Structure formats: C-alpha cells, structure tokens
1. Supply the structure label, taken from P, Q, corresponding to distance in nm of label points 7 Å out along Cα→Cβ at positions 52 and 124 with the calculated value 3.0.
2. Can you spot which of P, Q the value 63, 38, 25 was calculated from, given it is Cα extents along the principal axes in Å?
3. I have 1.04 for Rg/Rh (Cα atoms, Kirkwood Rh), for residues 44-91 alone, calculated from one of the structures P, Q. Which structure is it?
Structure P
C-alpha cells in the first residue's frame, strides 16, 4: 500500500450486525480506489456469510453519486461510510446493508471506483438499474 493512501471510517449501527467497519477498512486498504471498494465489498460479504446473514445485500456507493440517484431500501439494517484518499484524489463511500430495495444508477459513472454491490438484478440502460428482492 502506498504511504500516501489513507482510508477512514464512520458508522451508525441500527441492528445487531457484528461489523467493525474500522477493522475491515484497515484490512482492505489498497493503493487504488477500485481495489479498496472491491476488497471492502468482499470482506463485508464474507463476514455476513460467517454470521449466517448471507441473505442480506450490500451496496457501496460513492456518496457524491448517492445524492443524485433515486433509491429505496426496505429493511435497511446498517449504514456506514468510509473515506478513501490517495494524494490529491479523495472519495467518501456509503455502505448499506439491507434485505430488499432498488437503485437507479443509470446516468452515473460505473465501475468499482464508484459502486459495488452483492445480489440484485441489473437492468435498464447500461445495467444501471438494480433491484434486490
């Protein structure tokens, strides 16, 4: 990991999902933004599977895009965020854990640099609409 890469995290727990986002971020720090997002997603998913909560979905989304996307989550269980920084490049990501919902990310930049998710079915223009049932 580059010495000028920094990731910080904040969290707000809503139910008993035993996740320490700070530990996850420390273990997932990668030099690239996309690699960090991907690593956080895989680690969170693995922890949910170990806790037998694998039926829950995860969405990691660049918070500047989250403000412009229509979205709704039913039975949202956990929200946290983390901040990735490398040199002059910085981004804050939201992390949602939920059972059902949808997001219309159609007109936003895609890829792991801006979002990642588990479960869900993609549809629409460029696959930007995702629905979790």
Structure Q
C-alpha cells in the first residue's frame, strides 16, 4: 500500500511540476480614468500558468478550427511583450481592439474561436471554445 501511495505521489509531483497553461479570451471595456477618451472595447487573452514550472511564451493566436488561424501582432499598450517569461502560478495578458478582430471573424463566417498559446519548446496550449457572439458582450 505504501508503495502505491508513493508512486501516486511521485506521479502527482511530476504532473504538476512543469508549465500547465490555461488560455482564455474575454471581452472587456477599457475606460480612460482621466476621462479624456471614450470607453474602448477590447478582447483580452490571458495565459494562466497553473503549473509550478516557468516557461517562455513566444506567440498566441485565435484558432477558428480551420487550417488558417488569426495571429495578432498589434497589441494595446500594457500588453505583455513577446517572447515573455511566464512563471508558475502567474499569468500574462494581451489586449487588442475588438472591432477589427470581430469584423475579420465575421467575414470568414466564424462562429467560434479559442485562444492558443505557444511556449518556447513549441508546445501549444489550447483554451476552451468561445462563441463569437459572446465576444461582443462585456
């Protein structure tokens, strides 16, 4: 019995020791606290590292399920730079204006997307599918 518990414990340590990234995409409204501009609608992609291992995020994109995915290179100020180190139990976020992204998705007749984060080793972490009509809500 003790051997089984020790084996299970070693498996748990191995499983939780590396990077485990959970990407998500969320619609938001950004308000200028100084009141100098109108509120801006953005999509924010967040990569949360649930594991204990550090990694380097090299790229992120929105996957629409086709062979062609949407790579976004122009981020809003305050977004993490790429490549960027992502420590264990921490997160990185990138924000983009939602208008051009949603217009592009509409021209491709895309009904759902999911965020994908790529780390330095080339491993891809895929988030949950989100309906594009949910991205217009805040």
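Every read-out reported here was derived from the displayed coordinates using simple, explicitly stated rules and does not represent laboratory data. Being a predicted model, the structure only gives us computed values, none of them experimental. Cβ atoms are built from the backbone, for glycine too; each structure is taken alone.
1. Details: P: 3.6; Q: 3.0.
Answer by label: Q.
2. It was calculated from structure Q.
3. Numbers: P: 1.04; Q: 1.00.
Working through the options, I get structure P.
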